[in-house]
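Just so it is clear, none of the values below were taken in a lab; they were calculated from the coordinates. Quick caveat: nothing in here was measured; it's all calculated off a predicted structure. Cβ atoms are built from the backbone, for glycine too; each structure is taken alone.
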Structure I
Amino acid sequence: MVDKISLRKDFLRKRGNLSVDYIQNNSQSIFKSLKSFLEPISYNNIMFYVPIKNEVDTSIMFSYFWKIKKTIYLPAIVHSKIVPTLFNPDDKLIAGAYNIPEPLPHSQNPEFTKPIDVVIVPCVACDKELHRLGYGKGYFDRFLTESQFKIGLAYNFQFIDSVPHEPHDIKLDLIITEDAIYS
């Protein structure tokens, strides 16, 4: 079995070579599937990631869900932890930890108490057992809980037979690609 470091390096290289057209077209397909999946479900609070390094583009997604009156959160890294940060499309994003865009600090609510119903997470690689490989820092694994519905977004080529995983790695509830939904 390939180790996480080699696998991560290989898939980040592949994803880094994607064209803008590929990203936009496939992100749109993934968005349509996400929208269809979430329509019949009762939820209010949804957290998206801000896309970097050719990840599935979520920007159209969080704008859409905000327009249909869902409360949108984006992650901010504060003291090495993900903090759900209120967001609306008029908010300016600034470079945060690892140069990842995040909402301005005034949006961060240190007394955050609303549960996040759905968390959308990026994948470097994933498998049909709903394991995901991230960037290796464990931020999402430490943030995710059993009560949240966890959805990974990935391109078809990011699916492999088996993602190496450890007991602390959190499984997803669903993975959406441009061609399929895995649960």
Structure II
Amino acid sequence: MGDRIYFLRTARERGKSEERLRAAAARAAGLRAGDPSLLVLRTKEGKPYFPGENLHCSVSHSGGIWLCAISAAPVGVDIQLVGDCDAERIAARFFHPDEAAWLHSRGKEAFFEVWCAKESYVKYTGAGMLPGMDGFSVTDGAGISGRVGGALMRRVPFDERYRLFLCGGTPGEITVTELESE
């Protein structure tokens, strides 16, 4: 199974996440929706997982989009709607000096690239948002690195108003599928 991203355009990004995640995992695994074997549990840091299944997952939401990544290998995904924010303040608090320097020579678009890649990596590790996000860099001087901490880092083509990154997973194609509206 290749890496899969399932997304839903919704006014309710939060809530129903477990139900949505189970439905996407069932679809990825070829099971029927609501299969009782697809129990969703969470680590103490909040990362969802399927006990006893060879399915790894990650969830994100932003700007009216809910999505999840399903893979046969550990995975982290993040989506961000590009918009107004205090990029300098956020970068000063959370970005590695190399990222801040790369960002300084670019603009708002670059901020969302770095932020989204960082969040996907943190979700990949399962550590959660924590102090120390400035202790690693997702940039390599030319842009977002193709590997972070040994994990694949890929920008996924999506609606131009958003940035979408997948960290980890398996090499190869990433399939992006829109789920039916609720």
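Here distance in nm of label points 7 Å out along Cα→Cβ at positions 5 and 141 was calculated and came to 2.8; which of the structures I, II was it taken from?
Structure of origin is II.
If mean count of other Cβ atoms within 10 Å over residues 21-28 comes out at 21.5 when worked out from the coordinates, which of I, II was used?
Answer by label: II.
State the single structure among I, II that was used to calculate mean count of other Cβ atoms within 10 Å over residues 29-36, giving 16.8.
Label of the source structure: I.
Matching task: 0.70 is the computed value of FRET efficiency 1/(1 + (r/R0)^6) of positions 157 and 173 (r between Cβ atoms, R0 = 25 Å, to 0.05). Pick the structure from I, II.
Answer by label: I.
Have a look at I, II and say which one yields 22 for relative contact order in percent (Cα under 8 Å, 6 or more apart), as calculated.
The structure behind it is I.
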